[in-house]
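Coordinate-derived values only; no laboratory data. Remember, predicted model here, so these are calculated numbers, not experimental data. Cβ atoms are built from the backbone, for glycine too; each structure is taken alone.
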Structure P
């Protein structure tokens, strides 16, 4: 399979599997425990049908939306994800430039392999910084100030990683950051020589936001589950989130909200948005899917904050269903990570182009010319 043969999300996944060593692929592809929530994140969309209207004159379709005070040309964006340099040597640079080409938002993780300063100099489209709340308060202050100085538009505090999920695929494959070449894992890496050559010769692997404070993840190999469990502050609470929101002083979101109660509290502490997410099914297996919770959360707070649906999205029709329920935009990590692993920037660009084309076609078939035309009148739960 080649990039030219990729027509959809599943094709990018297949190509990524061919390109990546097994531990790296399964880090992207895997989830917690029995991966029930991971599968439910996508299957939830099957429980809702679209009801199209016709004869609406839909020659020209406007896919733009406004989130966190910024207009973007697509109603979806690239969620922040960690360790992108491991998936492809271009890493976050590739995704940032692809997002800019389509004028949509790009998220940068605390565990990014490219600094906020470089990303800020590289692209001028809206940018989100994803914040992990560490035990080391000096590290927290440093990360916040760097993102602020780099003029990032939104800060999103991840709140669903208070401890690491049980990611059994990572345990079986021995995946760590940075990759640890052991007797049990070396075969997986040497069978993908192109990946290995690029990883070893295309610049040093670094976590620039962390390495001045902690060795874990850059100089000391550690699993992501263990990193969350040992390095992040398990005493983080609503007061901490409220203070971080105040210290940031701009658009602020909580990422990893699933309950209506928490959505309401997010409004109370000053958030301007919430990301309805379960971390791609990688934390609490058996949790509800974001799409399953979306309607209740939109009803409770959708008139007060921007509600983003993140997780399980693989098609333009999935986005249409979430937008019809009142999400201001959709987001995803695997949505573009398989394409990044498959072909770097050109892969991400192709993935975004496919989703854009799907949305344009599906909007016309729905009889809708703009995102605001979508509503609960266009869907029916089975």
Structure Q
């Protein structure tokens, strides 16, 4: 399966094409739109989200809401459209790169002094397309009772102390949250920190935890490095703009523990089959799912565009100046979590299809049922 996205931050549309998605899956636009609304929400968002009203239009790959097995194409129109592929705009060139953006590195790569040509595509606005495709993948995974949910673990130096134990608890405890945070006491402190940053024209990042339940043992592969489940998750989650760290299970805590206090012992009973009493591995061993919940975390850096800009250099005059100020958020941690869920859904769908086939949902379900039956037998 392959996903291709296109579109600029202030272009007419953001779009995506999913190639290799199976036939026979019912897709509801209403669910995709609910995911897009989640992406737009969260305390600390900027003015752009008050302008846009993201709604998906599925233009190919479905008939009567059912996938055909052909490429699926989706469009989301930008209300704040300022550039066109067909005519000249009146926007001035931007020659001063913003620190921690793709501006300067992109200018070197494409030999272009107008960083607007870089930032339009490098913008996190592109993740609208990813959330659309992730929502489609979530609807496929739901056919196999695979669920994905994330929550805000920390913002700045404020960290949750009340952690949900499963996806039901995540959804229940974050239902009315402004930051998708399960700890109401910590959330109040997070909001105060965001308010202080906004007042001081600064920004904040944080940590998001993703939990995936219902994944059977045996998804992923240890035989090739690029087929490992944990490597795929790291690859796709690290591709999200502003994400600078990834860990799974105990993550970096492994480095501080002895092996005897780190690894998950294996048990067996006729009723449960093989099971663990702990899940320090985060549901993945050797690049393959263990059957336990998959738990990983990503670290989001503070939003790079500051309303009190940092030092930079004009690419034309080479004189020291302040960076360009573009409209931006103070904190977008909730949106980042929604995008992370979408990327996780894509990874699971991709590897699920690798193992159980990809032509039609009926064939995939049959293969999956046979696989689950075979797991109940003794090893030969």
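For helix-only ellipticity at 222 nm (-39500 (n - 2.57) for each DSSP H run of 4 or more, over all residues; to 500), the calculated result is -9500, so let me know which of P, Q that is. Corresponding structure: Q. Source structure of the calculated read-out (mean count of other Cβ atoms within 10 Å over residues 98-105, 21.2) within P, Q: P. If mean count of other Cβ atoms within 10 Å over residues 322-329 is calculated from each of P, Q, which structure is the one that comes out at 16.9? Attributed to the structure labelled Q. If you line up P, Q by distance in nm of label points 7 Å out along Cα→Cβ at positions 338 and 362, the top spot, with the largest value, goes to Q.
Starting from the value 19: which structure in P, Q was percent of Cα pairs over 40 Å apart calculated from? Answer for the origin of the read-out: Q. When relative contact order in percent (Cα under 8 Å, 6 or more apart) is calculated for each of the structures P, Q, the largest result comes from P.
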